[in-house]
1. Could you tell me which structure in 1, 2, 3 was used to calculate distance in nm of label points 7 Å out along Cα→Cβ at positions 15 and 143 as 3.3?
2. Among the shown structures 1, 2, 3, from which was the value 30, 30, 17 of Cα extents along the principal axes in Å, for residues 7-70 alone calculated?
3. Please state which of the structures 1, 2, 3 yields -12000 when helix-only ellipticity at 222 nm (-39500 (n - 2.57) for each DSSP H run of 4 or more, over all residues; to 500) is computed from it.
Structure 1
Amino acid sequence: MHDLRLNQLTYRTEGKLCRVVLNRPESLNAFSVELVAELDAVSQLVEDDRSIRVVAITGSGRAFSAGIDLKALSRGEIDHAYLVQWERFLHRLETMDKIVVCLCHGYFIGGGLQLALACDIRVATPSAKTGIPAVKEGLIPSLGPWRLARFVGLGRARKLTLLGNLIDGSEAHSIGLVDHLVSEKMAQEEFDEIVATYVANAGAAALGSKKLLTRSFEPSFDDVQGYYLDLQAEVMASEDLKEAQAAFRQRREPVWK
């Protein structure tokens, strides 16, 4: 067994299973620059560990993750390097020869939903709230729209992305965004039972099938990432992002130019 405690997450192996816990409960596990760096580093450890077959990702406290750290964004700390590291981490989850399962409770919004979309299996409570409200924060929601459309279809993805509205876990399950629902009171216990079923089935055929599934749609990640980063650079240089940052600091709604 390996047990690693970093500043903003914990990592523990249990035989073929690895558990990663986001550990910024005071910030609803918002993705700070430090947390993204730790996730990037730990995901590389997981990918390199041939004994691990299944990865379980959870969030401590009241939420899986409330997404990007808006305080860091308002201070101008979210830059190109952050975006590249974030996408590298998510793509590693998508392509590693492990089955990645996450438990979404409280909120899995913005980056929280993006992380869930990069996992193979999403488990949620009925009351959990999800969506990608980045357009309200003056940003393209990374590659979230590209991933989201693959799960819920282009029409639903457009609505969720362009309005930035939230839906609950029950609705997310009904549209195919969530694979398993668990009860509010026994979420962790029921999640562990679900994880155990994937561990039991995580043979070479399942891992090989994951590799095949990641190539189900085009364009590829490499094709779309450069295009996205060019678009994001334009958006981050715009007056609208400055307005979004000012609105957050002043606790008001942004007014787009």
Structure 2
Amino acid sequence: MSYSAAQAASITSRDNPLLKELRKVAQDNTAYRKAGRFWVEGDHLCGAALARGLKPAVAVFSEDFWPLAPVEYARAAIKSIVIPVVLFRELSGLESPAGVGFVLELPMDVTLQPLAASVILDRVQDAGNVGSILRSAGAFGFTQVIALKGTAALWSPKVLRAGMGAHFGLTLLEGVALDDLQALQVPIVVTSSHQGDLIQNLQLPKPCAWAMGHEGQGVCQELMNRARVHVRIGQPGGEESLNVAAAAAICLHASSLTA
């Protein structure tokens, strides 16, 4: 079903104030913090947002996508606009622009849930890794992600793309200080290459908070000291280490199997 019956404003000027704001939110990794809004693009992310009951502040369509767009996109949005393909390309972070994007309100007043199954990100800096870890968290039943200071911006366009919609089902906190973790009432579990038992030999606590560390330095010593459980991931192939997103997937999956 297309948008033939839907209403949308047409904007053709590159200097339109709304488009200027959208470009900043769509292209600047941390602009969402000041704006209180973030940008997602493409059918998958837009559909995932709607499936979670989110209401877009603005739905943006390219002129060539507009006649083909699902009607529920415009119906859900507070405001819809249609812009020329060339202007949509300037907003897009994709090699092949998708033709549709949403501006969504950033969740406000998010508080740490002491008993939630959680993932702690300690200075994980690669956007792809962060997004992948969020996907694993959502897939394996973890509901809260706590990003310590120094971690990649959780609502940046690159992390959102890598998260593939996982953001919308998680409680996300960023800029968290180590001392704030005292509020957690679930045990912290970390991986280590030199201490702890192999993960397959352990009865993991459930719920728990898995701590995943910086790509090069790993989990900081203070967080190591706070952990109640240390585990090792066996690597019979002899590689020196695993990518943090791969390690997180293994650990979170192992937790999901714990009775």
Structure 3
Amino acid sequence: MTTRAEFFSRISAEMAKTRGLFPARTAPRPADPRAVAGTIRRELAERWPAALERFRREFERVGGVFYRVAAFADVPQVVAGIAREREVRRLVAWDARALGGDLLPALEARGLDPVAMPPGEVSAEERARLRRVVADAELGLTGADLAIAETGTLVLRSGAGRPRSTSLLPPCHIAVFDRAALVESLGQAGVVLELWHREEPPGTGGAVNFITGPSRTADIELTLTRGVHGPKEVHAIFVEAPLHG
């Protein structure tokens, strides 16, 4: 049986392994977020390869699995490979317009059993049914509104056709994104959030999830367990060709 002294000694030993707090400061809210976001995009037009490499490095550091494909049509092959390795078939996905295109026929052709979320409002009865479908799914396929290189973080907004449950309930989450989602830092992400807040229509982004690797939960002794409050695995597929337009 662990004594009180041994218990607190173990906690102290684990806390001693941390590197301490990082320096932080409050970023001012931009007066014209559209102009600032435009500057960020112009700069990233040249720097995006370095930003993508940093995202990959940080994403893998927190336990994510990264893939790079040439076109959206290549995504089903990667998803099917993930499913095959885990011997699973049930998949839920964002609506095609939110995801970047309709992948269901290609996924079905590869032996998966995919269900897409409806693009608009549904009845309470249908909503309850979809919750059960998502809860039973083994894979959740989404897009990503931002990919933050500094921390390897995926940012997802909820909304019509893109319920947050798709990325939270299945044990394996797969996110698809392109160059337009890349930002270099949390500061740049904050500018985009401010732009969304000012310009997106009501009902968009009722919840904004920042996903940095698989779900992790620590007890009082700082013992980490994956998958208690979210997916055990997070995969990111970068598509070189633009997903929209």
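1. Computed on structure 1.
2. Of the structures listed, the value fits 2.
3. Here the read-out was taken from 3.
No lab work stands behind these numbers, since they all come straight from the coordinates. As the structure is a prediction and not an experimental result, all values here were calculated from the model. Cβ atoms are built from the backbone, for glycine too; each structure is taken alone.
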